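Next up, some structures in structure tokens.
What follows is calculated from the coordinates using simple rules that are stated; it is not laboratory data. The structure displayed is predicted, hence computed values, not measured ones. Cβ atoms are built from the backbone, for glycine too; each structure is taken alone.
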Structure 1
Amino acid sequence: MRLAQRLLLGSLFVVGVLIVLVVAISDRRLDARLVAQAGEQVARETGVVAREWLPRTDADSLADAWGAAFNHHVTLVDSSGVVIGDSEFEAPALELLGSQREGVEMGAALRAPLGSPPQVGIERDGEVYAVQRAPAGAVRIGLPRRSLEVITSGARQDVLIAGVIALVIAGALAYLFSRAVSTPIVELRDVARALAGGDLSRRPRLAASGEVGDLATALHRMADQLATRLNALEADDALMAALIEALNEGVLAVDSSRRIVRINESGRRLLGLRGTVPIPIDHLPRDRVLREAVDDALVGQVPAPMEIRVDDRTLALTTRPLSSGGAVIALFDLSPMRRLETVRRDFVANVSHELKTPLTVIGGFAETLADDDLPAEQRRRFAETIQAHALRMQRIVDDLLDISRIESGGWRPNPTLVDLAASAGDAVSAIHAVAKAKHIAITITPHESARAVFADPTAIRQILSNLIENAVRYTADGGTVTVFTEPEPGGVRIGVRDTGVGIAPDHLPRIFERFCRVDPSRAREAGGTGLGLAIVRHLVEAHGGRVRAESAIGRGTTVIAFFPSGEAGDRFVTLV
């Protein structure tokens, strides 16, 4: 039941109870007052009749006269207690009454001395009477209660009618009052519910005085403060979430119920977790070290940082307990560092190995040349060998410097429109003597729609030189090498195809790495440094392009470099 209904029904109930009490009390008090007034009246009347009743007066006529005058029941009794006059009975009937009217009150009145005050009482049938001693006997005047009840009933009806009218008026006023009281309270209730439901834009429109107005003002201020604090919390939470998501480290929060309640994208990637939080902790990888570290943190211990292996990744693991229960897990991917360390070790080992052979040869032949008895022909041959290995060392050092300069960002392309046929011709001229000695035919077939490219001229010549030199080096005598260009959506493809020994499929993905050789002994015999294709890849990627190789054992190899067009070629990359 609503507040307005409760107020209305409560008000009507109170007014109804008051009306009933008023009717009951007024009825009783009116009846008592009427009885008292009737008693006084009949007492006065008995005094009048007692004074008028003389011994020689006809008692019955006197009773009838005064009964008609007073409109009351008048009875006259002689000294012996016999009724000798009655206003309600005729003279013949008085003999039948005899002493029927004789009662206690009559006996007491006849025994009372003359001049005694009248005795007032109420009969069992409700009649109000008064009895007084008279010289000739006693006078009794009675007033029927029915006449009083008529007055009482009329007054009761009037009070009831007034009460009903008052009840209707009170109901209307109570309705207006209940509406006036409940309307602002209902509005405040709706605003409070909206605030509790998250709608912080709701405000009470009430402008009232008193406690309700104070409550509306307090609710308005509370809503403003709640909105301000909630906005601040949301901003802090958004900032914290953005910071956590921006971290390369994986961050997880585990509550006391062993559920992951927060995790950033790096954490999902490192641990391979999917789904929305909360995520049961059992979904973590089944690594014993990880599980033990999390269990220790959940019981309040602080495990030392450690390394774990998850899906071929090396992760640095740090766990810390929370004061409110739960734990925080931080993961850092050490795999790139470990790979760099491996690359560094391999690079040092490869460089050392590549330089060791020519240095050993140079040292050995130099020591031999120190012998004065060495024939001139051998001396000349040893000197040529030393010179060849020195040149080989020079090429290794030059290629290493080129790679270092490109990777460190010390070199950026200076693009212009390059004629691919002319650049390919220059590269072929440099290797022409070697190709002629092996009877290898080199052809240049540029496409009509791909005769020029927007790139660095020096880089294009170096790319073509390395690719053609590699093709000639690994092509058997009598083979062919073809330099071609082709258009491609968004750019131009430059390729070198040979009829050499080919590359096995398992070695093909790694041929653009430094010091990668399919056949190391044969490559050294051919004079390769193992860095040519790595330089090609870096130069092409510096132009925003890409390079790939296609090969099959015994069918030759094709290396294709894609260069974006002028619009796309503006996106040059600095390799670091």
Structure 2
Amino acid sequence: MVPQTLVELFLHAVTSYKKSNALMVKRSGSYQAIASEELLEAVKELAAALVHLGIEKGDRVALLSENRPEWTISDLAILSVGAINVPMYPNLPAVQVESQLVDAGTKAIFVSNRVQHDKICQVRGRVPSLESVILIEGPLSDSSGCLLFRDLLGTGRGSLEKNPTLFEQKCAQVKPNDLASILYTAGTTGAPKGVMLSHSNLVSNVLACSKVFHLDESDVALSFLPLCHIFERTACYLQIFRGVTIAYAESPEAVPQNLLEVKPTLVASVPRLFEKMHSRIMDTIETSSALKRHLMRWALCVGREHSLLKLSRTKVPFWLSLQKELASILVFSKLRQRLGGRLRMFISGGAPLDKDLAEFFFGVGVLILEGYGLTETSPVIAVNTEENLKFGTVGKPLPGVEVRIAEDGEILTRSTSVMVGYFKKERETQESIVDGWYHTGDLGELDRDGFLRITGRKKDILITAGAKNVAPQKIEGLLRDNPYLLNVVVVGDRKPFIAALVVPSREKVIAYARGRGLDCSNYSSLIQSQEIYDFIMEQIRTSTLELASFEQIKRIGILENEFSIDNGELTPKMNVRRHKVEANYADLIESIYTRSVHH
């Protein structure tokens, strides 16, 4: 039977693949396995406990936690009783957690630890709908008003003893068109929008992905991207459906070590990981002995030449195949061992992948398959596969997913994976879905072979190399009232962090400098001084304290002159033309990201 809900998908998996290691988690210094039966039992008990707490079909239950087995168990339990999961980024500040809890009308929330618990303590009095707070990692000395995860499992066990069919009854009530999740994503104005995804939306995307990826029980996936992000979440459902073992990374920082321990066959990632890996490889080359450096450079040249012929489907000469084999033995095998030695593929999403980077890794025998999608499309629209691969594109549309390019170049898509709509935002829903076609806000083109290439973005949303969506207007709005800042343009699309171009108030900066005894005779020199750089950065920091860490400006470039209409940087209404500013100051922006120190 083909599953129609996420609950059916889960039950199909745990009954079809009776694995001793359905999930794996590192505890007490080593990875430990959680069997399929143990997973099912935990989901049943937690679902029964949620019913005991008064959670009913359609209620919203939030999940504020890092990746761990309890995230997956909580998610599946929430879904099994017909409730709606509202996942949140664990690095969100309390004020943003509060706004999402209030908007969703959340009835209960799972929190992972003391840090997340403290956030809820700060805002609980301002979230009238919130009845229960469930602490996963406890107890805490000050956890009054909190329920403990492990105690809830005991409560659920008692409920199931009294009513053995309770879980099955609740599961049977969950229908394909029921909402499964509300995920908050940054809008173009910075106002969060709750994307409503149904069971049918998510299951249809999982089933389409399962047709193009060859996964089975022998595969092991390392999960380190946030499960609150739809990319990792759908990947998790796909892995469960295909019987893949899911091992949770301890943290993003521990990924290199966890790769060696888990020895995964597949990993969902964002381009930032590959950029770091590439940087480490190049650093190793530069710091090696002359002989080793020469060997590694030779191997990379051979790998690149070999891969380009393979990608163009050109016959590889025997002598080059021989050299590639030698390069693999002497150099590439050692690089692959750092990834555990068994990796079949990386799936890259969340942000654009540099073509040269993809080709580089292909040359050393590491396959990166780039895809494209949005939270609103559950998420995968198109993806490269082992059979259909073209670097520089995001692959072909999934089976059952239609893609067309509008007259203005915007990518439109239509499928059963397209969201139900934005929560309590009917106007925005109608604007984004027209005649069944979702308007992505991205610009692209389909080549003659049917591969989709992303060429730009209509929306002013920055997507960092770490796949964080950042609304620049929101940040710029917070800085608008600072008297020392005339204008700020936030940058960071495809970059590792958020930065900004700043036009300071000449009058205010000179007054500050004089008060500090600085030389003000040359304004150009003054604003390039470390003292002024640090002062402007401090002004920015104090004005943006409420932002999440990934939204905060890490570096700046200070401009001497204001933006102008004459050079196209301002519209006649004095609005900043972001793309024009970025083009005019491209060199400065690049220097912000390449310099090794702040200034």
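Suppose helix-only ellipticity at 222 nm (-39500 (n - 2.57) for each DSSP H run of 4 or more, over all residues; to 500) works out to -12000; of 1, 2, which structure was it derived from?
Derived from 2, not from the others.
Using the calculated result 10.8 for distance in nm of label points 7 Å out along Cα→Cβ at positions 138 and 258, pick out the matching structure from 1, 2.
1
Can you spot which of 1, 2 the value 192 was calculated from, given it is volume of the Cα convex hull per residue in Å³?
The correct label is 2.
Out of 1, 2, which structure matches 11 when relative contact order in percent (Cα under 8 Å, 6 or more apart) is calculated?
The correct label is 2.
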